[in-house]
Structure P
Amino acid sequence: MKKDILFVIKIANKKDTNGCIKLSEDSWPEWWAKNETLGKKHIRECVKGKRCLIATANKEIVGFFVWGNLWNKIHIQGIFVKENYRKAGIATKFLEKATRIAEKQGFKEVISDCDISNKKSISFHLKNGFKKNGLIKKHWDNEDSYVFSKKI
């Protein structure tokens, strides 16, 4: 883990929206090429609903984390950290802060999913206490996805 990177995590506000959109576009360009309008609307709704966290370093947004509510659970919908800031614990801190927010709102579980080919995401989920407990056939990008859950 990189220990020399200083970052701050906070709930995104309206002025952070475009930075989050840009990071999301960079994280999943194939999806954004087909779903730009939907993607922008989703991030705007997450920011407005206070369901978007950002990490900043040197006054720059270097990561974001968005979630929704699904089946009375917190559903992680996106995590992205710029390449140069990975391995600094940002994604784990996002998860911890979102979990504290969810717990205060009365939620008891966090759920998530990722493509079965996304080894880094699978490793992140398992390292952070998630259990693999399902499979979605031909999910977002026509690839199978694992479903994860973690009790709060």
Structure Q
Amino acid sequence: MIKLYTIGFTEKSAQKFFELLEQNQVKKIIDTRINNVSQLSGFAKGKDLAFFAKRIANIDYEHRLNFAPTKELLKMYRKKEISWDEYTKEYLHLLDTRYIKEAVNFESLHKNCLLCSEHSPEECHRRLLAEYLQKSNPDIEIIHLT
């Protein structure tokens, strides 16, 4: 069984965030955000997060832009120009056009954690991505860290 975690950093202290990762023995954070350099990210700003993850919990970090939605798609959803269902359909189509299923080494996902900013996974692309990957490999168990 491949354990694939997801986590959002908003509404979490750095302590809570890193404790969740450590308790679940996460080996790598896969950052699925378009923009990982925003000042609003606090401890989860790309280069800082890579440093903290390695130093605090010996967790690797990788930024995967091909897992992120496009800026245009995200903007349309945030401005309520499209519904969650429309966003979902477009994002999943985007993953297909990027050949994500073919580009991923599923075995290497074991104990990786998909990161985004959203606190909960319900309306976040990290959940959609995890489920998309699971459809291609039913050996994936998705665990949302909240």
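I have 19 for relative contact order in percent (Cα under 8 Å, 6 or more apart), calculated from one of the structures P, Q. Which structure is it? Computed on structure P. Given that semi-axes √(5λ) of the Cα gyration tensor in Å, derived from a single structure, equals 23, 19, 13, which label among P, Q identifies that structure? It must be structure Q, since only it matches. Comparison across structures P, Q (criterion: distance in nm of label points 7 Å out along Cα→Cβ at positions 107 and 123) gives the highest value for Q. When distance in nm of label points 7 Å out along Cα→Cβ at positions 19 and 115 is computed across structures P, Q, the figure 2.8 traces back to P.
Coordinate-derived values only; no laboratory data. Treat the numbers as computed from the prediction; the structure is a model and nothing was measured. Cβ atoms are built from the backbone, for glycine too; each structure is taken alone.
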